[in-house]
Structure I
Amino acid sequence: MSELRIREAVRALILDDDDRVLLVRFDFPARTVWAIPGGGIDGDESDEHALRRELGEELGLTEPDIGEHLWNRLHIFPFINGLYDGQRERAYLVRVRSGFEPRPHFTWEQLNAEYLFEIRWWTLAELQAASSTGEITTAPRRLAALVDDLLTNGPPPGPPDVEP
């Protein structure tokens, strides 16, 4: 069997001063998923450069204060375009002021072409309730628990691997 083709990616857990989390909704043909913003690393980009580019494209966040490396996530799934068999993500903490409202540099047509259809702030309570009832699916699946742990205990001493 040949090796899996894994895309390298970065994502940002964006929290505002009120500890709300900013999520993006992906509507894929087979399912809908709420995730933290970010995306693939192009060529030899550093994590920081790729994350800054992605946050500008998706949110209009041009000067993000990129904090701690929070976790790693390997997710095996066939990409719709057939180029990859999965994605390896590194998630970083990004804090913004309350009142930040996303203004993507990409048009909604461009975002929709990448299956991104909504950007929304969530309180931890809203995220926990919607996740626990199955109203939404998040990536990673335990996103609400990861956010709760971060807010309760601070960043982990080393980035753990989390399940898809």
Structure II
Amino acid sequence: MKLYHGSTLAVKEPRILTILKTSDFGTGFYTTSSLKQAIDWAKAKKRRRKKGMPIVSFFDFNAECAKLDLEIKHFETPDEEWLEFVVANRKAVYAGKKYDLVIDPVADDQTITVIDNYMKGLFSAKVALTELEPQKLTDQYAFLTQKALSYLTYEGVETYEI
């Protein structure tokens, strides 16, 4: 299966970056199966960093073999378990089971606002999940271990205009 990573750098050799400790699933290498989402991420990083070009790195993910070898958590839809998992990771307090790979609906800017309001106590879990229902969430694949990264094969890179 094809996965994409949006950035301002070409990534030929994915690594687990410790600077992403408070991302949805903590330290890891994040990808998506949506080329459009990866392009949007790359453009957003370009705007935030104010340098470089939006770049998407392409990978082949050997999902069938990975399923046999990795600890994988797959959230099909945003539910209360997903919400609590994301919040615990964003707060850097997650102490549950360790996974090699987490697959889930990705948080876009609108989703982030809902989750932030939930984290601030402005929304209950039920309200937060109701707010998320109409959103068209794509996915993200968070590779959290070197073992998981071994199932990715670099295929190429493309640069996009902002």
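Summary of computed values
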quantity: Comparison of I, II by mean projected area of the Cα convex hull in nm², for residues 82-129 alone - largest value held by; calculated: I
quantity: Highest-scoring label, criterion being relative contact order in percent (Cα under 8 Å, 6 or more apart), among I, II; calculated: II
quantity: Top of I, II by mean count of other Cβ atoms within 10 Å over residues 42-49, largest first; calculated: II
quantity: Parent structure of the calculated result 16.8, given that mean count of other Cβ atoms within 10 Å over residues 50-57 is the read-out and I, II the choices; calculated: II
quantity: Parent structure of the calculated result -10000, given that helix-only ellipticity at 222 nm (-39500 (n - 2.57) for each DSSP H run of 4 or more, over all residues; to 500) is the read-out and I, II the choices; calculated: II
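Bear in mind that the values in this text are calculations on the coordinates, not laboratory data. These figures come from a predicted structure and were not determined experimentally. Cβ atoms are built from the backbone, for glycine too; each structure is taken alone.
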